[in-house]
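So, here's a batch of structures to check.
Every number in this text was worked out from the coordinates using simple rules, so none of it is lab data. Since the model is a prediction, treat every value here as computed from it, not as a measurement. Cβ atoms are built from the backbone, for glycine too; each structure is taken alone.
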Structure P
Amino acid sequence: MKRTVLSLAIALLSVAALAQQKTTTSAIISFDATTAIDNLPKAENKTAVAAIDLAKNTVEFEATIKNFDFANPKIQEHFNAAGWMNSDQFPVATFSGIITTPAASDFKKNGTYNVTVQGDLTIKGKTQKITLPASIIVDGNTVKASASFTLKLADFGVDGPAVSAGKVSREPKITVYAELN
């Protein structure tokens, strides 16, 4: 009887711990690198993988570079080429970080939490530490996370004639949204 109760308690604790881990395979990452010269360098990836562990305050994202969709197929071709993102050699971009303001957040309650996230962003094989504001909405078993920020293309070795010519912003705006269950 004691073993059954102990096994049941361990199983319930495991389920409770897992309930804090939220995941999705349809997070959305978009970027806007438009300039006064060109309004076409915009793309969206609706197949990013994301995980948030509210008990450990961890955040993870992974986006397949070839899944960024552009309105103009020629721009998409250039984006994936060796001179830009080189998506054959560097097929994914990743972010791994922590929520650095957990004391301000009680994720056990429904609500909107404005937090700071800090971590490592890896694009094209180069990793940079970034800190950014984010919003986390807890609504029952669903967690919605979003963030907007800019990054410097040069920090990740992304450059080319279009950047030099002013057709692509040197600091595009990145927007991230995930609905996790």
Structure Q
Amino acid sequence: MAVVGVLGGRFDPPHLGHVALAERAVAEFGIDELHVTVVADAAHKPSDASADDRLAMAKLAFARLDAIVELEHHRYTVDALEAAAYDDPIFLIGADELAAFPTWKRPERVLELARLGVATRPGYAPATASPRIRIFELEPHPVSSSELRARVRRGEPLDGLVEPAVAAYIAEHGLYRTG
């Protein structure tokens, strides 16, 4: 049976931290098939770029991983996992998301539908109460999508923070210049 990994997010824009998390998870869990789902309309906050732009950037960002990159129209993880009907996937998140996990819509159902692979920093392992949650270490990447958007507004380069093709896409399409 193929091991399926799922990495979902707004990816507004996708950065090298997202890619590193995916690469590390593929190695850690022996993931055979990586699904990157770009959430079209996230329940927790709006996106600056359109869903189509974020999908195009995610395809560029994750190209070297041969990932399946799709647009997701479910606002909540539980709804997306129910609709996809994967066979015991590993849903990949960061340690910050694990802290917020109890506030997600139907977190107990999420754990019935998927295992959680939680990326954290070296030397930091949050406590978990479920055998369905596995922590793995990830070298820290001091970058966030909100900081990238601010850098674009200030006219600063994105070198070393996003894939070059993503930086080119942002420039060519005039994304994040205002906001």
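Structure summary
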| item | result |
| --- | --- |
| Structures P, Q, by relative contact order in percent (Cα under 8 Å, 6 or more apart): label with the highest value | Q |
| Structures P, Q, by distance in nm of label points 7 Å out along Cα→Cβ at positions 55 and 79: label with the highest value | P |
| Among P, Q, structure where percent of Cα pairs over 18 Å apart, for residues 23-70 alone as derived comes to 42 | P |
| Among P, Q, structure where Kirkwood radius over Cα pairs in Å, for residues 87-150 alone as derived comes to 12.8 | Q |
| With semi-axes √(5λ) of the Cα gyration tensor in Å derived as 37, 17, 14, matching label from P, Q | P |
| Computed 0.80 for FRET efficiency 1/(1 + (r/R0)^6) of positions 63 and 135 (r between Cβ atoms, R0 = 25 Å, to 0.05) - originating structure among P, Q | P |
| For -10500 (helix-only ellipticity at 222 nm (-39500 (n - 2.57) for each DSSP H run of 4 or more, over all residues; to 500), calculated) the corresponding structure among P, Q | Q |
| Of the structures P, Q, the one that 3.1 was derived from, the read-out being distance in nm of label points 7 Å out along Cα→Cβ at positions 95 and 159 | Q |
